[in-house]
Structure 1
Amino acid sequence: MNLDILRKVGLSEGEVKVYRAVLEIGATTINNVHERVGMDRRNIYDILNKLIERGLISYFDENGKRTFRISNPDKLISYIEEKKSNLEDIRKEIMEILPQVKEVFNSKKEETFSEIFKGPEGMKAVWDDMLNYPEIRWIASGMYVPERFPAFFKDWNKRRIALKVKSYHLFRHEKRGEIPNHLCTVFKFLPKEFSGNAAVTVIYGDKVIQQLLGEEIQVFVIQSKELAENYKQYHRYLWDKVAKE
């Protein structure tokens with residue numbers, strides 16, 4: 001039985017091991033848990049106390065020895081619901097201070113700067129930032145994100161449409177015939193000479209980003225009003241003179 005899913009709700013690797021041991025052994029002492037998981041007794045004791053605090057394990061004293069056992073497995077669902085409730089409370093608190101954080105952030109922001117984001121979560125953060133601007137222009141799009149992260153893209157595109165953010169895609173020529181209607185975007189296709197690598201250029205606001213969407217995801221963000229305007233002109237030229245419908 002694979003209980004690693006419990007790590008997704010906040011349990012550590014050690015906590016999962018101890019929980020599994022108590023579950024499989026049944027009512028047991030710390031000695032038996034130690035023999036099963038091979039961890040230091042002090043660590044096991046600390047983990048058991050944490051699991052008790054979370055209501056996932058209970059205990060009773062018998063013949064001078066403390067015996068541990070798993071609480072009703074339904075407690076796992078209750079634990080998740082408690083986590084959701086706590087996260088919602090934290091979200092409300094963050095929303096209260098967010099305007100002040102943004103005010104300080106914007107006051108310290110330089111007119112020109114660059115950032116690098118890595119991995120799927122870094123890429124998603126940049127995409128979420130795009131929705132703060134009225135239009136997004138793409139050069140050499142390849143449907144990479146919709147195909148690899150369909151759930152994220154579906155939600156993102158739904159938010160984009162609701163916010164009335166315009167999107168102008170210059171797709172790679174090999175994507176002709178593959179663009180679904182539900183994208184709700186305006187697009188054209190570039191000549192085949194623009195294909196050949198996994199880099200995608202995106203322009204929005206005063207920002208120009210280069211997305212390297214291969215096995216390793218890297219997103220380079222440059223904020224520069226002058227550079228962004230140059231790229232917007234380049235996009236308009238490609239749109240009007242080079243790309244085809």
Structure 2
Amino acid sequence: MSEQAAKEAGEFVGKVIGDATGMMTIRLCAIGDRLGLFTDLAENGPATSQAMADRTGLNERYLREWIYGMSLAGYLDFDKQSREVSMPEAHIPALVEVCGPMYQGGLFKMFTGFMQPYEDLIESFQKGGGIDYSAYPEDFWKGLEHNSCVRYKNLLVSQWLPEMPDVQAKLENGGTFADFGCGAGRSSIELAKAFPKAKFYGFDLFPQNIENARKTAEEEGVSDRVEFQVHDLAKGVPGKFDVVATFDLIH
């Protein structure tokens with residue numbers, strides 16, 4: 001191997017190790033997100049691992065290792081003298097404020113669940129075909145929903161829709177709107193909140209998405225004007241609508 005190739009090989013190994021470190025950091029973030037550890041630090045302030053264990057009811061030894069990992073990765077601050085960990089104020093929007101414009105918790109959930117049907121994925125590479133929706137865990141779907149929530153809650157009505165004045169006018173005047181591949185229904189729900197005269201319909205192939213969408217619509221107080229149905233678009237469009245969207249269907 002030439003001197004230049006050896007240098008590049010060493011740099012590449014460094015990249016691989018860095019990528020692996022990032023992957024492990026995301027898993028630690030997913031743990032912190034699922035168990036409410038980021039929220040605990042943001043709301044209750046700095047704590048030692050024992051204090052966090054007392055506050056959360058979790059195992060101190062595991063919390064200690066989580067604190068070390070998150071601090072070394074730069075997500076949390078750790079005071080070596082007091083042994084207390086704290087949440088930097090600037091990190092709260094990304095780690096704690098669910099559906100806020102900077103929230104990244106959806107990524108933690110999604111990437112953690114993404115590889116769980118690993119053997120199914122290997123088989124798909126070998127034989128073709130796809131992976132059934134049911135093979136993915138709840139965290140994966142919750143992560144997708146939270147990612148969608150960030151976009152639709154903060155951008156859809158305020159920034160995207162004004163770029164389509166004809167669509168906006170139809171909704172203001174009480175038109176009908178259909179979202180195919182609606183996922184957990186966040187786009188239709190946010191639009192329904194902004195345009196009370198319009199009627200919204202969300203269609204998705206995955207029953208769990210529809211169940212979650214109906215629950216969220218109820219919580220947001222728009223279930224009277226948003227209807228969600230399980231439907232396979234391959235069987236045709238179930239009706240006529242003034243506006244049709246495919247927010248979560250096309251990538």
Structure 3
Amino acid sequence: MILAVDIGNTTIACGVCAGQKVLAVYRVDTVADKKRLKVAFEKLLTRIRRRHPSLNKVVICSVVPAALSVTEKLVRQKWAVKPVVIGRDIKVPIKNNYRDPRQVGQDRLVGAYAAKCLYKAPCLIIDFGTAITFDVVSARGEYEGGIIIPGLRLSAESLFQKTALLPRVDTIRAPRSLIGKDTQESILSGLFNGYGAMCRGLIDQIADTMPRRPRVIITGGHTRLMQKFIRKRIDKIDQSLVFKGIVLLHQKIS
């Protein structure tokens with residue numbers, strides 16, 4: 001078994017994996033304060049070790065350098081394990097056609113690689129996380145690039161911070177109806193119905209640029225909330241896609 005660690009801008013997700021099976025997932029907030037993060041992640045590691053004492057391999061995928069340094073150090077200290085860091089210790093084996101390949105987040109490459117291996121190319125991966133990302137893998141199995149959009153919570157928070165009277169939406173949930181009957185419901189409808197329409201349109205536009213229709217795989221923290229708003233365009237829902245990609249990469253060096 002291995003512990004696959006996905007360090008994102010909002011959450012550090014830790015998946016206990018046996019092959020392609022994700023047996024358990026543990027999460028902690030990615031807080032900016034290193035001391036608070038250290039305390040929270042140390043508690044999480046203790047909890048994971050208590051429940052899964054046979055874990056002795058750790059692979060980390062990170063888009064937050066400061067959080068990576070904290071988590072890597074704690075894994076070494078508390079578990080006496082040297083973690084493998086994707087991008088540094090192992091490269092994602094997919095041709096990257098970005099103008100500057102260094103600009104692509106490792107999580108996006110890992111997701112693209114996992115989708116290519118598990119669901120075949122061409123494919124389009126949509127990750128509903130802090131940002132909503134669209135990543136395109138061509139029929140040749142190459143990473144072609146993608147689209148980045150502010151996520152649901154970022155958009156809701158921006159409305160609150162940049163306007164005088166609009167309220168903060170504390171709970172991101174699907175709206176009760178298309179036409180909101182109060183301000184909060186109107187914001188939620190705008191988020192979900194607006195983003196749903198945008199995603200459907202972008203899926204169709206991307207498909208029109210490709211010789212064959214890509215398989216559409218959706219993943220990320222808001223997947224379950226968003227799926228019904230783009231349901232007819234989805235081929236596969238896989239909320240463990242990055243974990244599975246991390247496992248596939250680890251198998252290459254084992």
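Bear in mind that the values in this text are calculations on the coordinates, not laboratory data. Computed from a prediction, not measured in an experiment: that's the story for all the values here. Cβ atoms are built from the backbone, for glycine too; each structure is taken alone.
Numbers for the structure displayed
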{"quantity": "For Rg/Rh (Cα atoms, Kirkwood Rh) computed as 0.98, the structure of 1, 2, 3 it came from", "calculated": "3"}
{"quantity": "Ranking 1, 2, 3 by FRET efficiency 1/(1 + (r/R0)^6) of positions 34 and 98 (r between Cβ atoms, R0 = 35 Å, to 0.05), the structure that comes out highest", "calculated": "2"}
{"quantity": "If semi-axes √(5λ) of the Cα gyration tensor in Å, for residues 114-169 alone is computed and equals 36, 14, 8, the structure in 1, 2, 3", "calculated": "2"}
